[in-house]
Structure I
């Protein structure tokens, strides 16, 4: 097991973590940033950024649909699911690559792995290859973010990726064309996903624990969600069960 001593450790490479790590590097500190997944966290890789890329595609499609009002004769846009996914992936890679370059420019070291405290100032990092390194630092920033809660229903686990999706998978939009879908969550990622999915689904129902959209969502998103004719928000509501088949998933 290798041991290292640095000025600061940052656990988590999402927006909170990578901003902290970069700033510490700019201040001349020797810093190491850890994450079990990817640089950029959920926001850059699976949440905000890919969803905004898809919203951009949906907006271009909408503009083409209404081009006749401007005196333009444009063929109806056809969705190439693989092409749209490739575009979203390109946007994600550009953003993740940008953060990686900022790490290098500010002497921030990045390491993949699961971090756990062994003492007040020491962290053990279990790496992807199974080996373990130990890091000691006088300052440790915890920026681990959150993880979604899985649906508390028998049989739901078997339907993940076949009707039940966690993290608003960005390639699923065209697969729900003309269908009714439920989106569980009331944060910004949920609002962005709802707006994108509403371009394809017949109806999107947001299931929210809090008493209003504004309780967990940015004002500009609340306005867009409320203005969408096929998005319904069910506040003070929780999912207590679910199940179904590949073609007919249900929640209650």
Structure II
């Protein structure tokens, strides 16, 4: 099935869930060459979602059988990947905000937009949805690689608290699962390193260079036995600038 060009309405398939026929006609006219399907109730809209594929949904929050944010939530549950654009006469900021949190990409208030703004909002809603889908897929691929890697991988804070660990890392250190490792290890410096100063050395390298090339350390298993690992690491900063280490060990 062809993917619609977000710069053109020619291939766009839009589901309009709106009980006012005049509003439906206006939206259809403003959407130009888009193929539109109209539903006058949430139940009818949900039925269309089961029967056909759409590129965007234009959704009113005041339908005969559903009102407010719950309307968006039910549509999102029925079509998790479908971009939802709220088109409503509801001017209550709290209700609109809650509806956005329920899964809508954007909203337009009736009487405050025209054809150009509608088309732009539809285009942006589709673009945002595509971006989110790509991001979700990328995260799934990373999670799969992380969980199934034969190399031990962790994320930790400079304080020594572990944030994440994969199965290979947990088993390397004698733990049954990543969950048990994270639950029992609160200070990687003193619990995992045979020589706690080694972690200080690693942190200093990361602070100066942002990356640590493979370096050998002696570490401690859960049962107290010692073994050697070849560890590499790099600094990762979150949106607030907080640094954390991401390391690999083999």
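Kindly point out which one of I, II the value 1.20 was derived from, the read-out being Rg/Rh (Cα atoms, Kirkwood Rh). It must be structure II, since only it matches. Which one of I, II has Cα extents along the principal axes in Å, for residues 95-174 alone, as calculated from the coordinates, equal to 64, 24, 20? It must be structure II, since only it matches. Which structure, out of I, II, was Rg and Dmax of the Cα atoms in Å, for residues 63-110 alone derived from, given a value of 9.9, 26? Structure of origin is II. Each of I, II could give relative contact order in percent (Cα under 8 Å, 6 or more apart), but the derived value 21 comes from I.
When helix-only ellipticity at 222 nm (-39500 (n - 2.57) for each DSSP H run of 4 or more, over all residues; to 500) is computed for each of I, II, which one produces -10000?
Of the options listed, only I reproduces it.
Please state which of the structures I, II yields 15.2 when mean count of other Cβ atoms within 10 Å over residues 119-126 is computed from it. The read-out was computed on structure I. Here mean count of other Cβ atoms within 10 Å over residues 55-62 was derived from just one of the structures I, II, and that gives 14.9; the source is I.
For which of I, II does distance in nm of label points 7 Å out along Cα→Cβ at positions 79 and 207, calculated from the coordinates, equal 5.4? Source structure for this number: II.
If mean count of other Cβ atoms within 10 Å over residues 47-54 computes to 22.0, which of I, II did it come from? It traces back to I.
Taken together, the values in this text are just the output of simple stated rules run on the coordinates, not laboratory data. Since this is a predicted model, take the numbers as computed values, not measurements. Cβ atoms are built from the backbone, for glycine too; each structure is taken alone.
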